[in-house]
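S.K.: Take a look at the structures below.
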Structure P
Amino acid sequence: MADISTLIQVIVSALLLGGIYSLIAAGFNLIYGVMDIINCAQADLMMLAMYLCFWLFNLYGVHPLLMIFVAAPLFFIIGTLIQRLIINRLLGAPSFIQAIATIGLGYVLQNLALLFWKEDYRMIYMPYTTAVTIIGSISISLPRLVAFMGCLIMIVMLHILLTRTDFGRSIRATSENREAAALMGINVKYVYALVFGIGVACAGIAGVFTSTFYYTYPTVGTVFLLKMFVVVVLGGCGNVLGSIAGGLIVGLAEGVGSFLLLPSWKDAIYQIIFLIVLAIKPTGIFGEKKV
């Protein structure tokens with residue numbers, strides 16, 4: 001009975017962490033689905049948001065969750081600037097060149113963080129970060145629960161934006177055929193700038209939630225980068241809503257795998273699942289590429 005209770009505890013914790021994976025992958029998926037750009041700097045942008053939360057809390061006492069209202073517009077602006085100054089010049093370039101450019105951007109962000117804040121591990125310490133909710137015999141971390149719910153809400157809102165608004169229709173039209181969209185009067189460059197901004201804003205919001213229960217350090221993005229790619233492939237490349245399923249699968253495989261086998265196996269389990277899905281259905285669980 002104790003083992004079953006512990007397993008349930010592990011499953012719940014793993015699923016909650018999967019919500020974070022879902023949101024960061026959703027932003028990546030949106031950018032890829034519309035622009036065919038592989039933004040390898042997505043996880044490092046999340047790292048910057050984590051530092052932003054840490055310093056504003058420690059210097060000014062700003063509650064991390066209030067940082068959502070700062071991080072979302074700030075990282076949206078950062079995303080549009082990156083698109084205008086870097087990504088816009090890479091449109092039409094081979095995918096390899098685009099990926100190398102965003103990998104380079106990620107390394108620049110990592111080294112800037114290392115230069116300014118050293119390699120120290122930092123954590124936000126406050127009563128909220130250690131708060132738990134008890135349901136039966138299961139203890140649920142309140143920060144992880146709030147992060148999970150917040151990430152799912154953000155993904156659903158993003159899906160509604162894409163499917164229920166005129167701007168969303170412009171995004172989907174641009175994703176299908178940018179030349180035809182331009183002929184129909186859609187400003188493709190404007191759409192690209194906003195899409196990249198929204199995608200980076202998702203990374204910023206994910207960073208805000210993650211900072212409440214995870215250590216912040218310059219290379220923390222690399223921990224999430226591989227998971228992000230796996231989530232994208234599992235949920236379907238370019239499928240924003242599929243990111244939820246992909247994130248939950250990765251989180252569950254990671255948590256349950258380390259519990260049933262060895263902690264050192266936690267990364268291997270979801271990578272094995274990734275390879276199996278890739279071999280059976282290369283387009284991912286949700287199949288068709290769409291935003």
Structure Q
Amino acid sequence: MYKYNFLKYSVPSVLFTLVIIGAGIAAYIVKGGFRYSVDFAGGTELRVRFEQPVDTEAVKKAIHDGWQGTVYSVIGSPELIVRVQQTPDKVDGLDKKLIEAINTASENNPGVVLQVNSISRTISDNLWSVWLKAILLALFLLTLYLSISFRPAFAIGAVLALAHDALIVLACFILLDKEISIDFIGAIMAVLGYSINDTIIVFSRIRYNMKKLKGQSLYDIVNISVNERLRRTILTSFATSLVVMSMFIFGGDTIRDFSLVILLGIIFGTFSSIYIASPIMMFFVKENK
């Protein structure tokens with residue numbers, strides 16, 4: 001028999017995640033949507049170098065108040081990355097005006113523009129289109145693979161678990177008032193890959209035990225399978241979390257949001273493999289036969 005009865009807590013676990021997702025939906029309505037970086041909203045990005053360490057908070061205030069932009073510090077260097085939603089084709093001398101605002105906030109430590117990147121709204125809209133097509137294609141191929149290799153019920157459980165992981169991370173980001181950027185999308189894709197890998201490992205064990213333990217209830221088979229894979233799941237997730245946590249703490253502002261997405265994905269991806277994917281699969285399988 002199994003050591004831990006994980007399925008005993010499946011309903012409270014689902015309710016817990018629904019509360020987080022519900023809070024995210026409420027925040028989305030109240031805030032009027034997500035905050036998007038220039039990658040998706042269009043805009044301009046400046047990389048500015050200073051002679052001495054700069055007062056980041058003062059620059060952030062000047063950019064936020066005057067241009068509705070964001071500012072990131074570059075770890076190990078007196079540099080800042082400034083992003084605003086305006087573009088040079090709509091604002092004459094945009095980079096000069098931005099550097100003037102920055103130097104006003106840091107008058108005794110003037111900055112020099114190293115690099116200017118601009119992206120139009122048309123290109124950002126194309127990025128959204130490409131990303132959505134990639135996600136839908138990946139989900140379709142995943143559903144097809146799981147339906148053939150396992151059963152359609154397994155495919156439903158895995159896809160809904162992936163949707164759960166994505167919604168949880170999105171909910172956390174809007175609750176923390178983080179912006180959606182191309183780095184966020186890359187991290188989400190990595191998270192979904194990590195999560196589905198863990199889910200398939202658990203599902204493979206369930207499929208094996210459904211043949212080996214034919215006649216036992218599906219409830220017991222799932223609990224036995226999760227217990228048999230528990231040690232591997234915990235060790236893998238813990239080891240990966242240590243690396244990502246180091247990136248989050250010491251990586252600086254430029255990769256902090258990326259690290260946060262990965263960290264949230266590891267936690268909730270492991271959680272969903274046990275408490276979301278398996279119970280949903282059981283709902284559609286009903287019995288071991």
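S.K.: Looking at FRET efficiency 1/(1 + (r/R0)^6) of positions 103 and 271 (r between Cβ atoms, R0 = 35 Å, to 0.05), point out which structure of P, Q has the largest value. Present the calculation step by step, with values, prior to reporting the outcome.
M.R.: Working: P: 0.95; Q: 0.15.
Ranking P, Q on FRET efficiency 1/(1 + (r/R0)^6) of positions 103 and 271 (r between Cβ atoms, R0 = 35 Å, to 0.05), first place is P.
S.K.: Hey, distance in nm of label points 7 Å out along Cα→Cβ at positions 199 and 239 derived from one of P, Q reads 2.4; which structure?
M.R.: Working: P: 1.9; Q: 2.4.
That value comes from structure Q.
S.K.: Could I ask something else about it? A value of 25, 38, 22, 13, 2 was derived for P(r) over Cα pairs in 10 Å bins from 0, in percent, for residues 47-94 alone; which structure in P, Q was it taken from?
M.R.: P
S.K.: Quick one: relative contact order in percent (Cα under 8 Å, 6 or more apart) came out at 26 when computed from one of P, Q, so which one is it? All intermediate terms of the calculation are to be shown ahead of the outcome.
M.R.: Numbers: P: 38; Q: 26.
The read-out was computed on structure Q.
S.K.: Which structure, out of P, Q, was Cα Rg over 2.2 N^0.38 Å derived from, given a value of 0.99?
M.R.: Going label by label, the one that fits is P.
A short reminder: the numbers here are calculations on the coordinates, not readings from a lab. Model, not experiment: these values are computed from the prediction. Cβ atoms are built from the backbone, for glycine too; each structure is taken alone.
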